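There are structures below to look over.
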Structure P
Amino acid sequence: MGETSVYTNRKWIILLLFGIVIAVYELRLFQLQLLDEQWDIKARKNALRYVDDFPPRGLIYDRNGQLLVNNTISYDLMVIPRLAKMEPPQQTEICRILGISDSDYNARMEKARKYSTYAASIFMRQLTEEQHNYMEERMYQYTGFYMQARTTRNYQTHAAAHTLGYIAEVNYNDMERDPYYKMGDYIGKSGIERSYETELRGKKGFKIKLVNNLNQEKGAYENGKYDTAAIPGKDLWTTLDKDLQEYGEMLMQGKRGSIVAIEPSTGEILCLVTSPSYDPALLVGRERGANYARLNDDSIEKPLFNRALMAMYPPGSTFKLVQALVGLEEGAVTPASRFPCYAGFPYGGGHKLGCHSHGSPLDMPSAIQTSCNAWFCYDFKAMMENRKKYKTTKEAYDAWRQKVCSFGFGAPFNSDLAYEKTGNIPTSAYYDRYYGEGRWRATTIISISIGQGEIMVTPVQLANLVAIIANKGYYYPPHLVKAIGSRDSLNSRFNTRHTVAVSPQNFEPVIEGMKRACLAGTARTAAVPGFSLGGKTGTAQNPHGKDHSILVCYGPTENPKIAISVIVENAGFGATWAGPIAGLMIEKYLTDTIKRPDLEQRIKTAVIR
């Protein structure tokens with residue numbers, strides 16, 4: 001009796017367990033079939049099409065509200081490989097419409113299959129209007145294919161290609177870094193398009209379309225109940241002055257080099273010219289790939305290379321401004337200090353570091369005016385050998401380097417400048433390795449005091465140097481975007497003031513020397529009638545050919561509005577070509593007119609190689 005009772009209990013337990021399992025399955029089926037409408041969508045997916053709704057990218061304006069970049073509608077031909085079962089006549093017709101071969105068709109289809117046989121991917125991007133219209137009329141014949149609209153960039157200027165940047169299809173690295181993207185999406189690859197990709201791209205939406213058996217869209221599923229709207233990208237107002245940018249690129253035609261202009265009081269970049277350049281429209285549309293390859297393969301002109309941010313040069317005599325300021329701050333010299341020149345600085349073994357023809361000895365402002373090499377060598381040597389303050393040359397050099405780097409040299413600004421280079425201010429450890437610890441002194445490395453040797457800077461760093469001098473000791477990081485979302489939504493990211501390691505009063509004698517240089521010195525070719533400017537020429541040594549022409553300048557000195565650096569490669573002395581270009585740029589910005597047409601004509605037609 002007892003044993004029968006045990007088996008009976010087990011039977012009921014087993015039946016109860018089976019009942020629970022069956023109930024769970026029934027509840028799940030009830031949920032899927034009657035409550036979960038998404039399951040119904042999946043069950044009907046052969047009659048539905050899932051389409052990304054791409055938002056328009058944000059527009060880009062210049063500082064004055066002039067439109068630089070907007071959008072235009074284009075259409076990509078999409079394919080879902082498992083549904084695309086083409087008969088030979090249909091495939092032949094598609095190839096004819098699209099202007100591709102059978103082998104190209106097969107390669108594109110194979111690429112789509114490798115991505116996914118179920119998910120849609122781009123078969124051909126950015127169809128022409130004629131191709132789109134022809135395909136749209138016959139889409140019912142091509143099961144598995146459909147059109148997807150998206151916006152592409154439309155440039156309102158032929159200038160500022162490097163600064164504005166370009167967009168291109170994402171690669172696997174892009175998709176791994178950010179799951180927002182999938183195959184066929186576009187992303188900013190350079191310039192502002194890259195630096196502000198998140199703001200410009202907006203947010204994709206999602207739509208479910210009803211499709212009949214003829215591959216024709218018949219409207220939104222459930223009246224768009226499950227659709228999500230795309231959120232347009234935010235508009236940007238840049239710091240660029242469109243007219244000044246275009247003018248600078250016109251002056252630099254036929255030359256290699258750069259122009260960088262900054263508003264000193266804000267750090268806003270007014271123009272960022274690099275030459276040679278290219279028309280930004282070349283990197284839009286179906287020919288983008290071929291055009292990019294052609295530009296990239298030009299190893300002589302290097303039109304894709306952004307010289308304004310990426311080229312590094314010895315600053316030459318423009319660096320004497322920094323040496324003067326550091327020497328004053330250190331007490332190694334005073335504005336009245338006079339050193340003998342006699343056409344050079346003796347640095348041992350009967351050798352002299354050469355100089356220009358001018359009077360001697362000179363005080364500091366006069367040394368800047370005439371660009372005396374010897375004066376700044378003595379300045380540097382006095383600091384390096386100051387044993388009342390520093391026990392060794394290495395200790396003095398480290399203090400010198402710290403002050404130099406406070407001007408923004410030797411490091412990136414970490415603003416919104418894509419791919420900027422750092423330049424180079426060598427460390428004492430470098431000289432220890434090169435010469436041997438304790439075996440180098442001031443005269444060993446004396447050439448760095450006049451911007452030669454191992455020192456390298458970028459054009460934007462030189463423009464920032466002049467902005468610092470205009471501000472008498474501080475700067476805001478050079479940047480390109482002024483407002484995001486609306487013209488009044490100012491970009492506060494770059495509002496931090498950076499103070500250099502030199503007292504404001506020590507800038508006065510340097511400014512005086514720069515004013516003299518523009519009035520009756522080496523920078524007089526940059527002078528603009530009616531304005532007080534401060535400038536300094538430089539000649540960067542070039543081991544591969546003729547030296548590079550450099551000039552830095554700002555004005556008006558009483559109320560600075562613009563600070564500028566100009567570099568013309570292989571052009572010789574700074575006064576010859578960089579000076580006139582800087583003067584014309586400042587005249588254009590301050591007056592919006594050019595009263596020296598003969599000079600303008602000479603510069604814009606000159607070819608320098």
Structure Q
Amino acid sequence: MSCPDLGTNERVTTILVVDDSLTTVELIREAALAGRGEIRLTVAYSLAEARMALTRFQPDLALVDLVLPDGSGTELLPLNREEATFPIVIMTGQGDEMEAVKAMKAGALDYLTKSPAFLADIPAIIGRSLRTWRFIVERRQAVKAVQESEALFRSIFNSAPNGMVLISPEGVFLHVNPANSRLLGYTAEEMLRMKVRDITHPDDRDFMLRAYDELLSGQRLIVEYEKRYLRKDGSILWGHVTVTGVRDDAQKLLYFVAQMQDVTARKKAEEALRQSEERFRAVFNTAAAGVVVISPTGKVLQANPAICAITGYSEAELMQLSVEDITHPEDREKTTCNYSKLTTGEQETVHYEKRYLRKDGKIIWGYASLACVTDAEQQPLYCVGLVQDITELKQMEDDLRKANRELDAFVHTVSHDLRSPLTPIIGYAEFLRDQYRERLDEQAINILTEIHRQGHRMLRLLEDLLSLARAGQLDCPDEPVECGQVVDEVVAGLANQIIATGISVQRESLPALRVPRTLLVQLFDNLIGNALRYGGKEGGSVEVGGERRGARVELYVRDHGAGIPPAERDRVFDLFYRGSTAENIDGTGIGLATVQKIARLFGGRAWVEETPGGGSTFRVEMMDEVAR
């Protein structure tokens with residue numbers, strides 16, 4: 001409450017006088033009015049009147065007689081002196097001083113003797129009492145503020161999610177909050193018997209002590225660092241620590257206030273990231289294949305030693321170049337198109353062959369595999385490229401294609417040149433056997449028959465060699481070829497063989513392919529003919545079918561014969577190889593080799609597996625030209 005000095009004109013000072021003596025009241029009134037400042041007196045002649053007056057207003061000061069008609073003036077004092085809202089000065093008669101002292105102990109501000117001399121000094125008494133009360137009020141407010149501050153701090157201290165502690169200058173724990181106990185596993189009582197160094201990892205104690213020394217010396221007002229704590233169960237906790245010192249007015253350090261936030265999860269994540277980066281860096285630097293990191297604009301950001309060896313540039317030199325700068329001019333458009341597919345999200349990865357320009361001007365072939373790394377909004381951050389040097393492989397492929405062309409030309413020439421004299425040989429042998437049968441003995445006729453048979457066998461061999469040489473030299477048709485029609489055509493051509501063997505051919509579902517019809521005829525003719533020759537006994541069947549599997553198509557021809565021994569299944573497609581089951585059966589050993597060659601021409605392969613129940617199933621897998 002406001003307690004102005006009596007000598008000022010800031011406001012009217014209200015005084016409640018409680019006394020049943022008219023003389024005393026008049027003396028007080030005269031003395032008060034004679035003083036400086038405006039005073040308003042309210043008089044009550046009994047306790048009852050005083051209580052009624054206090055229901056209407058609260059005085060700045062009350063002058064209360066100790067002895068009243070209806071009781072003691074001390075009854076106006078509150079039970080708890082700290083709850084008093086205005087000061088009360090007890091007035092006593094002669095000989096009542098001891099009672100007045102008791103009143104002061106009960107909460108009265110002061111006491112005065114009701115003598116003319118004391119009453120004449122009422123203005124000074126009022127001023128002194130108001131100043132004393134103002135001091136009491138200010139002290140109460142200060143104490144209350146401190147108490148509220150302490151209560152707020154204690155509430156924050158106890159409910160804080162982070163660990164908080166008070167530490168003595170010697171490093172002993174003074175107060176520990178529940179969060180700190182929960183994080184470290186120690187009870188507050190246990191920690192109050194410990195020092196900071198006791199829960200600090202040995203490797204972190206030195207720099208922790210240096211930080212506290214800087215606070216002790218005043219070199220720093222606050223320190224912030226991260227360190228490892230030793231939990232009660234032996235595990236390690238990483239904490240982010242903030243420490244400050246609290247000092248008195250003389251700047252003497254009283255204690256430290258430390259706050260600790262658990263950052264163990266973050267430190268583990270950082271360590272995992274660091275190890276991952278180290279592993280990536282090790283793989284990046286030691287990879288046999290070239291690895292390069294490229295910006296969305298094609299700028300080289302990082303390059304490993306392998307890509308530097310491939311291109312002849314150092315990493316620093318490559319970082320001044322773009323992908324286009326080291327790409328052969330004829331492959332730049334293809335490269336730009338592939339990067340566009342990655343950065344626009346059209347494809348997640350691309351794989352292709354391209355030519356690179358080395359620093360020394362040489363051209364090398366590389367097989368590039370690229371992937372794009374994006375941010376949370378799927379925007380491209382950078383591309384990672386893996387490059388393998390396939391220059392030698394490309395040269396080998398060129399040499400192999402050249403050798404194959406030369407071999408095919410040789411086979412074609414030889415087959416054609418050998419077929420020409422075979423025709424008259426077969427014809428003359430047949431003529432002599434038929435026209436001179438009556439003149440020749442049985443041995444001569446058998447010799448001519450064998451010449452005729454071996455001539456036809458040689459002719460079939462040459463025809464097969466020509467077919468093998470021609471495989472792959474035909475252009476793909478504009479429209480897909482119906483395999484079902486091709487099989488019907490082949491079966492019709494094998495009608496005599498089918499009748500002779502007594503084996504039926506069953507055509508199942510077959511897809512259409514953009515594969516040259518001539519090659520499909522050769523493929524099915526060889527497979528079905530092979531099945532008829534080795535595929536079982538009279539009354540059996542051969543099934544022909546196929547199905548599409550995405551971009552690939554699988555065809556099959558299944559027989560129910562004696563089957564092929566497991567040890568021979570990988571060799572039956574070798575040129576001129578004839579298995580153990582081929583004895584006494586005509587064949588050249590070229591048919592299945594032709595099937596394998598056709599399959600490989602279209603990105604596939606041919607293989608054989610056992611038919612359930614007995615027999616062999618020949619399968620051919622090819623890439624469909626429609627899909628490509």
Structure R
Amino acid sequence: MKKKKNSSGSTIESIMKETRKFPPSKDFREQAHIKSMTEYNNMYKRSIEDPEAFWSGQAEKELDWFKKWNKVLTWEPPFAKWFEGGKINVSYNCLDRHLKTWRKNKAAIIWEGEHGEDKTLTYQQLHREVCRFANVLLTNGIKKGDRVCIYLPMVPELVISMLACTRIGAVHSIIFGGFSAAALGDRINDCGAKLLITSDGSFRRGKRIPLKANADIALINSPSVENVIVVNITGLEVKMKGGRDHWWDDVVAHESTMCECVAMDAEDPLFILYTSGTTGKPKGILHTTGGYLLYVHVTAKYMFDLKEEDTLWCTADIGWVTGHSYIVYGPLSIGATSVMFEGVPNYPRPGRFWEVVEKYNVNIFYTAPTAIRAIKRDGDEWVKKHDLSSIRLLGSVGEPINPEAWRWYYDVVGGGRCPIIDTWWQTETGGALITPLPGAMTLKPGSASRPFFGIKAEIFDEEGQNVRSNQGGYLVITKPWPGMFRNLWGDEERFKSTYFSQYAGIYFTGDGARIDKDGDFWLMGRIDDVVNVSGHRIGTAEVESALVSHLAVTEAAVVPIPHEIKGQGLFAFVTLKKNTEPDKALKVELLKHISKEIGPIAKPEMIQFTEALPKTRSGKIMRRILKQIAMDRVDVGDTTTLADPSVVDRLIEDRKNL
């Protein structure tokens with residue numbers, strides 16, 4: 001097997017131990033779509049042994065097609081085509097088909113603003129608004145295949161814009177509202193967008209953030225953009241360029257509320273979503289229409305155990321793939337109600353999340369481990385003030401959740417009665433690849449459980465051989481699945497070299513993982529975050545988990561630093577629970593704790609206590625920045641995507657005093 005060497009040693013040592021188990025309750029199991037491991041195993045076996053029959057059966061049952069496909073799958077590694085010849089439209093499946101049922105007057109999107117204002121759009125109302133804006137796009141010369149960039153905060157116009165693009169066959173590319181003008185310009189130019197949708201500004205912790213001003217700077221060097229549609233959100237004064245810039249309310253006012261769907265080929269592009277690359281140039285992940293929609297629909301149905309009467313709240317920003325898949329396309333194609341939140345977990349009060357859960361009787365709550373740890377730090381009382389009895393399922397996404405945070409989430413938020421789906425997936429995968437099915441599987445804190453239907457996940461060593469049980473290695477996916485991305489926009493060579501050259505024709509995830517003796521998967525973090533300490537290849541995620549298991553610690557991030565003798569050492573950034581004294585005695589105690597939990601090999605060379613870690617607005621810890629600070633460097637690179645850039649300044653100053 002062809003392989004590409006990228007580090008020393010052939011496997012990753014697994015050092016985390018977790019033995020607690022939580023089977024589904026009888027009540028949950030009886031109402032679930034998948035009720036037992038026998039049922040899961042039988043379906044999974046069919047999906048792996050005959051994926052074409054399995055996925056064609058799901059496509060016929062779950063989605064509405066204008067024309068059936070000629071061929072289910074063409075796989076010429078690394079290129080896949082699903083449902084060739086099939087004609088379908090995403091907007092039709094998310095809206096029109098529900099108008100023929102009782103769901104037409106049911107809430108599709110419930111929007112909660114930062115300041116507590118709210119708006120509900122039924123399926124019928126959302127359909128009308130989508131049609132009106134689709135007509136605006138047509139009026140502005142947008143046709144099938146044209147790219148439309150969307151640079152908006154979490155407001156209903158974002159969902160309307162997405163679905164309007166899919167209705168007429170335009171390819172949308174959403175740029176997260178926290179990105180700078182330079183980052184916005186790079187993405188506009190890479191995809192050659194003809195139209196930009198933005199707003200005067202956005203709200204963030206009570207402040208007004210200027211988006212249109214950023215867009216104006218980006219557009220100075222973005223000649224492909226012919227028109228800009230601006231949503232008035234904050235009342236900020238903005239400059240409007242005559243002939244190019246148009247207010248949203250003005251352009252939709254006179255458009256028809258009827259717009260026919262374009263019949264799209266299943267393999268037509270649906271959206272481009274940019275994700276960070278190690279070279280600094282963002283990668284334009286390209287997803288296509290039929291396979292992506294089917295995969296997010298089926299994963300939403302089974303992993304959330306989602307019913308059409310459910311209210312699902314995925315707290316992600318739609319600027320990331322989680323929001324695409326599990327705020328918009330998955331829930332709406334099923335006919336569920338999706339909550340869309342403009343604010344943040346702890347503004348203006350630490351209990352903000354739970355206020356929203358109680359207000360809308362949320363049934364399924366899906367958030368990131370970083371948010372869980374931050375909320376945990378604020379204390380149990382903020383959770384216990386609210387009635388969370390409507391929740392029947394909790395979820396985690398974005399990174400491995402450490403067992404202590406998992407247990408707190410289960411006990412305090414879920415009241416010891418709600419299963420937690422700890423899901424693993426990536427922008428490139430479209431939807432969850434490894435996830436518990438909550439009515440069937442016994443849960444283990446920190447484990448993502450089993451591969452979803454059709455996902456052949458394996459753990460390889462550097463030579464491309466399967467590793468032993470509980471031996472860490474490289475997580476790979478050895479068979480194609482409908483939701484997988486098809487290419488990198490305009491960069492086929494990078495697509496092949498980044499994802500399919502480590503092991504020829506096999507998708508290399510870039511993550512480390514292990515499989516335990518029961519067949520459950522445990523994610524160990526990015527391969528980039530594996531540290532070679534005295535020849536031992538250790539995943540930093542497991543060291544972080546050990547630190548957080550200490551009663552005084554809320555959050556931890558561990559990064560490598562050069563070491564004269566060991567080659568690499570560990571540097572730990574640690575956030576403590578409130579009213580905990582960050583003294584030398586605690587550092588000594590934490591080092592002893594790690595030695596006990598893992599072993600002396602995992603002890604950090606240095607520990608820096610900090611009030612906060614540098615995070616993006618979606619809650620992702622920016623370890624790239626922490627690596628620079630750990631090495632006592634002042635130039636840490638771009639900080640414009642951080643929720644609070646001032647955190648970096650404090651970390652740099654504190655690092656000098658260690």
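Every number in this text was worked out from the coordinates using simple rules, so none of it is lab data. None of these values were measured; they are calculated from a predicted model. Cβ atoms are built from the backbone, for glycine too; each structure is taken alone.
Observations on the structure shown:
- Structure (P, Q, R) behind the derived value 25.4 of Kirkwood radius over Cα pairs in Å: R
- Highest-scoring entry among P, Q, R, by FRET efficiency 1/(1 + (r/R0)^6) of positions 64 and 560 (r between Cβ atoms, R0 = 41 Å, to 0.05), is P.
- At a computed -8500 (helix-only ellipticity at 222 nm (-39500 (n - 2.57) for each DSSP H run of 4 or more, over all residues; to 500)), which of P, Q, R: R
- Between structures P, Q, R, the calculation of mean count of other Cβ atoms within 10 Å over residues 256-263 yields its largest number for P.
- Once distance in nm of label points 7 Å out along Cα→Cβ at positions 336 and 360 is evaluated on every structure in P, Q, R, the highest one turns out to be Q.
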